[in-house]
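Student: Read through the structures below before going on.
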Structure P
Amino acid sequence: MATQLTYQQEIDRIATLKEVGEKKWQNINPESAARMRLQNRFQNGLEIARYTADIMRKDMEAYDQDPSQYTQSLGCWHGFIGQQKMISIKKHFQNNTDRRYLYLSGWMVAALRSEFGPLPDQSMHEKTSVAALIEELYTFLRQADARELGGYFRELDAARKAGDSAAEQTALEKINDHKTHVVPIIADIDAGFGNEEATYLLAKKMIEAGACCIQIENQVSDEKQCGHQDGKVTVPHEDFLAKINAVRYAFLELGVDNGVIVARTDSLGAGLTKQIAVSNEPGDLGDQYNAFLDVEEIESTDIKNGDVILNRNGKLVRPKRLPSNLFQFRQGTGEERCVLDCITSLQNGADLLWIETEKPHVGQIGAMVNEIRKVIPNAKLVYNNSPSFNWTLNFRQQVFDAMVEEGKDVSQYNRDQLMSVEYDNTELAVLADEKIRTFQADAAREAGIFHHLITLPTYHTAALSTDNLAKEYFGEQGMLGYVKNVQRQEIRQGIACVKHQNMAGSDMGDDHKEYFSGDAALKAAGEDNTMNQFS
């Protein structure tokens, strides 16, 4: 991407172009064209992918030096949602988006973006909808840039009209110091939606749409399950590494040399495999994978028709095969398999790890990371702060168990009922909430978590807010249910979308009409525009 020019440099550049354009360009105002150019900083998705990949790499290096510099994101299922997150972040955090990303959740694509209607997280949705959502997210983020800069341009025009040189200089500084809303997106490619060639083709589409970071999991593509549901089936390491290679080739082909790959292991909760790994010699990767299989030792005379038999250290063993034709792993091997998955992935092309767990527990995650770091010292994780966890119950139980271990009196509590509202104001509940508050910082420091995300936050906030609005609006509150709890709060909190016409691009459209048609432009932002009520 070319070096970002200042406002005046852009005006001068276009003025020079106009000079060679002869009379054909006589109606072009260099300052208007410069404004449009600055409002469209990124020309395509590959520019975005390269720009955001550099951001992620810089953040990863900063985290290696100081684990308090971890990063965060929230899941998105629509461009407007992603745009509002970044607008809000800029408003609340000194006009910058440092270490704050977006997450594209395959679960939400399946549940909310499929033409089939709501689907479970099993890779049944149209795979192209993933790349389409990346493009949509960046379209909205780029529009947020254009809208914000448009406001600065109007400030500049008003200052010039008033002859206020100080205000003019302030407006120019805002324009030249503008911070983009475009941030890295960690994009979920599920298990690759097919074989390694299918993974490569989809990865290309995602990168071309702007993805600098692709997350891929080690489940069987056509058996894929949500990470927090049962029935997960993993693939041998060689199969998974082929898909990691496919994603890396896609990045390199498209010139995104800094592209980031997140290798996700579901082995902690996956007790099944569809394939027995190929092994050429004892101790190789295939042999290590097969060593976790649940087997029974047999004699040659015990072999039955259709049996799969392995030679393990000179002895014949029969892996336990289910009626589904899947093979099962030995109970209690999940953490060992996760560690092996992670080490193998980092040694063969992955940049970051994702360990899908059944609960948010710093000690559990940290124990696995410590084992991984014995081999890969700078190993670091992306972690799903999942709404599938009952955070309140989990942390209250963790505090309860700690109190028991410390010999404290817990007779007033029922461990199995700690979610009850009657415990909300107790010492135990207060301690648990504090642990939830500091979970991300604690896990970044003690468990190697570089990036914390919530996969489905806006799915749940949309449902909760809609439920509350419906209850009030269709109940006794009527229109006050909307005005008091929605619009008035938008006004009080300075939520930009209270001026929804502006958010949809009306003012930018007016600007363009004026550029194109001059005084003949028919603009929408006149005295009769009801949005003026919110000025």
Structure Q
Amino acid sequence: MNKIDGRLFAEMISAGANNLSQNAEYVDSLNVFPVPDGDTGTNMNLSMTSGATETAAHVEAHIGNVGKAFSKGLLMGARGNSGVILSQLFRGFSKAVEEQADIEAKKFAKAFDSGVKTAYKAVMKPVEGTILTVAREAAARGMEVADTSDDVIEIMEAIVEAGNISLKNTPELLPVLKEVGVVDSGGQGLMYVYEGFLAAMKGEAIAPPQAKVDESFVNDDHDFGDVVKTEDIVPGFCTEFMVRFTPGKKPFNEDAFRNDMAEFGDSLLVISDDEIVKTHVHSETPGEALTYGSQYGEIIKIKVENMREQHREVLRKRGIKQSATKEVEKAVITISMGDGITKLFESIGATHVISGGQTMNPSTEDIVKVIEASKCQEAIILPNNKNIIMAAEQAASVVSIPVAVIPSKTIPQGMTAMLSYMPDAELEANKEQMTEALKHVKSGSVTYAVRDTSIDGVEIKKGAFMGLFESKIKVSDVSQQKVCTELLAAMIDDDSEIVTIFKGADAADEDVDALVAHLEEQYEDIEVEVQDGRQPIYSFMFAVE
């Protein structure tokens, strides 16, 4: 095969997305820390799926145009650092082919190399032994083979072979991978994409994974599109019913029935035969519609769905909170986890909240939509998670207004930064002051281990509690109280004045009381505050200032 056009490239993207989707859970399992928030595979899968969906809507022979669609979908759907890096790899790839109707071997190999250069530029401090290394070494081998071969399949085979060799070597470059005994999760996710590409080029189909049954009441038939405000959904009830005609009831006339039903709402569909009529209508008064239908006979099937409630569920799954829709001149957008944390952020000045954090990183598009819905003239974003910072920065680069991203990596950092926010100050002044504030708080968290492992000399057993100081595991034990007290001992020093305890959704009141009593006894000069954060995953979070 000597060339790749847009239609083949679209098939490659689809196969790459399907292959990654089928293996996303395995990629999740490769996350180094044994905390219950391994989401590299999930983030890459959601990002790649967004790119593939956009591609499927713009399939044509011109590879440059298909590449633009793919890049746009990836950009907006990117979640987490791995998803953002993936989007940058293919942003550079697509930029390299944007003027081409089709590409031959050398341009194909060069496009992968261009993607690597773009991705490295996007990462402030590139770390070797990660997805970047795998992408770079795979692309380099592709360039070498392109010097002697004009077969694009041969190029892709070389890229896959070199990428897998590089992936196996990641533990030699990143000691923590070797200590835990895994390869880099992002690099593994990338290789599933590349292997999907190769399969499509060889004509080998990769079927999409079977959809899991969604037990929620959200009806996928209702496409809410870009609707952000739930109250904009009017009429609000999807009403479906069937009437079996009954002798002695009102004679049925389809035209008259349709005209009358139109008075109850919109999205009307009426189908009838000699025995029954099936009706679908979006109405504010479903009861009245049913009463009208009953005059023709016996109602035999009824389904009424509250579309506004469905939309709230869709927003929840997207990580968008209803408060994120209000209009302001200056927006302060913060990522939160837990209702209590959200209320705290709102109480100290956050204008918009996106539910997110571990296991549910918001996408670039989620953040962009909140900025656009706010109609603000400028915005500040607090990611409050190291895995969301790149998506926030990508969102800032997409919108047309000035945006400052405060590189907060934890909820306590976000809280401290918010307390230094000055509503009347210039954007740059706020950015400088809020970023400086991050240095004055220490962050700790307590969660449980999902597997046995050993990190930095700390032996960890599945199910045991772990205490993390910033991003480093300091202690692990079956006793949660012991983990909390030892973690706080590592965080508190002679300069510490205040300890704030954020109680998680799974924390018991008696455990909180015991912890407060311990702090008051051991650290007489320390002021202790307790906040009901109700955050998932982490039974306790601590801020030491």
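Computed from the coordinates by the stated procedures, all read-outs in this text should not be read as laboratory data. Because the structure is predicted, anything quoted here is derived from the model rather than measured. Cβ atoms are built from the backbone, for glycine too; each structure is taken alone.
Student: Given that semi-axes √(5λ) of the Cα gyration tensor in Å, for residues 21-188 alone, derived from a single structure, equals 35, 22, 15, which label among P, Q identifies that structure?
Tutor: Working: P: 35, 22, 15; Q: 26, 20, 13.
Going through each structure in turn, the value belongs to P.
Student: Consider the structures P, Q: one of them gives 17.2 for mean count of other Cβ atoms within 10 Å over residues 165-172 as calculated from the coordinates. Say which.
Tutor: Details: P: 14.6; Q: 17.2.
The read-out was computed on structure Q.
Student: If you rank structures P, Q by mean projected area of the Cα convex hull in nm², which sits at the top with the largest value? Provide the component values of the computation, followed by the final result.
Tutor: Numbers: P: 33.9; Q: 30.4.
Max of mean projected area of the Cα convex hull in nm²: P.
Student: In terms of distance in nm of label points 7 Å out along Cα→Cβ at positions 429 and 453, which of structures P, Q is highest? Before the final figure, lay out each step's value.
Tutor: On the way: P: 3.3; Q: 4.5.
Largest one: structure Q.
Student: For structures P, Q, calculate FRET efficiency 1/(1 + (r/R0)^6) of positions 85 and 261 (r between Cβ atoms, R0 = 35 Å, to 0.05) and state which one comes out highest. Could you put the intermediate results ahead of the total?
Tutor: Details: P: 0.90; Q: 0.10.
When FRET efficiency 1/(1 + (r/R0)^6) of positions 85 and 261 (r between Cβ atoms, R0 = 35 Å, to 0.05) is computed for each of P, Q, structure P gives the biggest number.
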